[in-house]
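Below you'll find the structures, each written out as structure tokens.
Quick note: the coordinates plus some simple rules give every number you see, no bench work behind them. Quantities reported herein were computed from a predicted structural model and do not represent experimental measurements. Cβ atoms are built from the backbone, for glycine too; each structure is taken alone.
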Structure P
């Protein structure tokens, strides 16, 4: 049984987002994943509890539904609530303390997707703290929140680079540009087959300030 939905970011966290079509998605970071800083302030456990209660009150519950949402695994719960479900997938470890931060993989496409407008105001505000304006959950098998939002994770010092949503572009994490070149060298050495398939994006060049005369 897979029932742990922690509210604050530790080594695994659940968070919510809304896509460009207004559909609601639920995301699970696993141990090495990341989440938008905005999402870290939302109590995902409480949101799931309220969504489940709303389902029961609306009469949408089936006779096979358990009394409590935590009796279901993540995939089954997401499907019954009409949520798209994504889980972070680690891509390639580099050395013992660094990792290329991966993308989120879609595991559940609900038959009757929940739209944000179907929710009461209090639930609506919690589920749409993060809006992925470029994403369409029904079409996108992979998502990468780092392309659009500042994110937090349990091991920020080891997160030197990440894989963009296209699956082929490696980008430096903001704040780690000075370590990016060494990371890319290590990645080519540790995972040559993977490195041959991706494109390493150059970090932005620092502009030199002109001295005043």
Structure Q
């Protein structure tokens, strides 16, 4: 027997409702867990996803130990009002195994095997940025990134200028492969300068996401999406 709570939602006999977590950018399904009324209330109030642990019989929020918090972008309910779909801005992988999504296995030839995850752009940038920070904290003599940090901000900014110039030239020459190569170089060195200042990629994601549908301030009309 189900019990109707919180006005529009239907929780089960244990006072729980399943919540499917989805990356709001890539739309990848990341995980499924359960919420009770209090977990949902805290999720709405704090903007961070909270769950109810059936094994521990207690509330917990995603990322409290790993740091991989999930910031709420939108909460939807299904047609029967007994399941939630929560779109989030994830700070890292959802699965305790380190996989981006908990749904990383598929049935093949009668058994479940791990599938190769298709990485979205944000996941690739996050992974590269993580390595960059590691080279910053623990310099390696043979590491190119470590040598950039050793050279300081001016050396890093010089590389930004060089890569931007090379991108301009490749665009002028209309050589697609060169353009792709130079864009990758420019993005990489941009991540290095972000690491120098301690700016995580997710801050850029949020800034770009917040610009859609908004009028640009005077002087920035040329950047209108």
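Taking distance in nm of label points 7 Å out along Cα→Cβ at positions 53 and 77 as the criterion, the top structure among P, Q is Q, with the largest value. Cα extents along the principal axes in Å, for residues 29-108 alone computed as 51, 25, 17: which structure among P, Q? It must be structure P, since only it matches. Structures P, Q were shown, and relative contact order in percent (Cα under 8 Å, 6 or more apart) at 12 was computed from Q.
Looking at Cα Rg over 2.2 N^0.38 Å, for residues 101-188 alone over structures P, Q, structure Q comes out largest. Using the calculated result 0.15 for FRET efficiency 1/(1 + (r/R0)^6) of positions 85 and 173 (r between Cβ atoms, R0 = 35 Å, to 0.05), pick out the matching structure from P, Q. It traces back to Q.
Looking at percent of Cα pairs over 22 Å apart for structures P, Q, the greatest value goes to Q. I have 3.4 for distance in nm of label points 7 Å out along Cα→Cβ at positions 45 and 125, calculated from one of the structures P, Q. Which structure is it? Answer for the origin of the read-out: Q. Looking at distance in nm of label points 7 Å out along Cα→Cβ at positions 61 and 141 for structures P, Q, the greatest value goes to Q.
For which of P, Q does helix-only ellipticity at 222 nm (-39500 (n - 2.57) for each DSSP H run of 4 or more, over all residues; to 500), calculated from the coordinates, equal -6500? Of the options listed, only P reproduces it.
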